[in-house]
Structure 1
Amino acid sequence: MATRAAHFTQPVVVGRVVYGTITVMTVLVIYDGWQNLRFVDVVAVIVGPVLAMFLSHVFAGALAQQVALGRRPTNHERLRIVASESRFLLLAVPPLAIVSLLTLLGVSLNDSIRCVTVLGALSLGFWGGLAGRRSGSSGWALVLAVLAGLAVGGLVLALQIVLQPGKAASGGAL
C-alpha cells in the first residue's frame, strides 16, 4: 500500500491531477445551461474533457516516443503509453461521484455542479499544500503553498464571472 501511495504523489501524477482538475473546473464554470440538462448530459460534460485530455496525452506520448526512437512505436510500446496515461481517466471519478451523490440526495444539477467546482478549487489548495510539504516547506512557506493553490482555484472560479458577465449582475454566477 505504501508503494501505491508513493506512486500517487509522484510529481508527474500530481501535475496531471492539478492540470486535469483545472481543465474540468474550467469547463464546468463556463458551461451555460445546467438547468436544462439531464444527469446523463452532465456525465458527458464531465467525461468529455477528461477523455480529450487522455487522448491528447496518448497521441502526444506516441509522437514524442516516435521522435525519440527515430521510428514508429511498436504496438506494445503504444499499449504501454495507453496504460500509463489511463490514470488520467480517473480524474472524472470525483466530480461524477459528487454529482451522483448530490443528485440522489435531491440536490439540483446546477447546485451539484457549483459544489463540484468549489470542491475542485479547494482541492487545488490541498495539492499546493502537498507539493509544499513534499518539498520540505513548513510554517508560513507551507501556508503560502496552500494559499497559492486556493488562489488558482479562485481564479478559475472567477472565470465564470468574466466569461458570463450577464449572470454576474443578476446574481446567477457561482
Structure 2
Amino acid sequence: MLPDLHPDRLEDSATTISHTFAKYNTLITIYIIGPVSLLFLFRVHRTLRDNKISLYLRKMVLILLLSVQYTTMVVVRYDTIKGSTHYLFTSLTFINLLFYHGIVSNAQEHPIVDHLKPLIATCSLILMSMFGGLVFFFQDIRHHDFAWTLCCFSEIAALLSLGSLDMLDIYVLGLQIHEQG
C-alpha cells in the first residue's frame, strides 16, 4: 500500500506510528482524514443523543471533540511537528478521547460492553503510560533494541485499545438499529 516500501531495505524492523507518519505523511494524511472525520461525526451523534448527561456537559464534550480533531491533525504532522510539541498533542488527543469515552454513554445499555469498556480504557492508559515512560526515560531509545520494540508495541497496542472503545460503541449502535429495523 505504501510506495517505495521494500521490507528487505527497512532500517528498523519496528517503528512507531509517529515515525510512519513522518515518512509517509502525504499518503497517511489522505488515508486518515476520512476515518477521523467519520469517527468525529459518530462521536458527535452519540454525545447529542446521550440523555444521561446534562445539556451543559454535552456542550463541553462537543468542544472536547473539536479539540480532538485539532490535536489529531497536529499529531499526524509528525513530519514537521516533532519533539515536545508532538508529545503534548499526542497526550491531549489520548486523554481527551478517554474523557469522552468516560463521559458519554450508549443510548442502549449492553451489560458486556458496559463492563468491558472500563477495562479496555485502563489497559490503554497503562500501555500509553508505558510508551510515554520509555520515550521519556531513554535518551535515544532507537539504539536500545528491546526498549524500542517495547515502545512501538505499547504505542500500537494503546491506540488499538483506545480505538476498540469506538468499535464497541459502533457495535451497540448497530444492535440498536437492528432492533428498530
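Rule-based calculations on the coordinates, nothing more; no lab input. Just so it is clear, the model here is predicted, and its values are computed rather than measured. Cβ atoms are built from the backbone, for glycine too; each structure is taken alone.
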**Asked** If P(r) over Cα pairs in 5 Å bins from 0, in percent, for residues 75-154 alone is computed to be 3, 15, 15, 13, 14, 14, 13, 9, 4, 1, which of 1, 2 is the source?
**Response** 1
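Match the computed value 0.45 of FRET efficiency 1/(1 + (r/R0)^6) of positions 51 and 163 (r between Cβ atoms, R0 = 25 Å, to 0.05) to one of the structures 1, 2, and report its label.
2
To which of 1, 2 does the computed value 1.13 (Cα Rg over 2.2 N^0.38 Å) belong?
Structure 2 accounts for this read-out.
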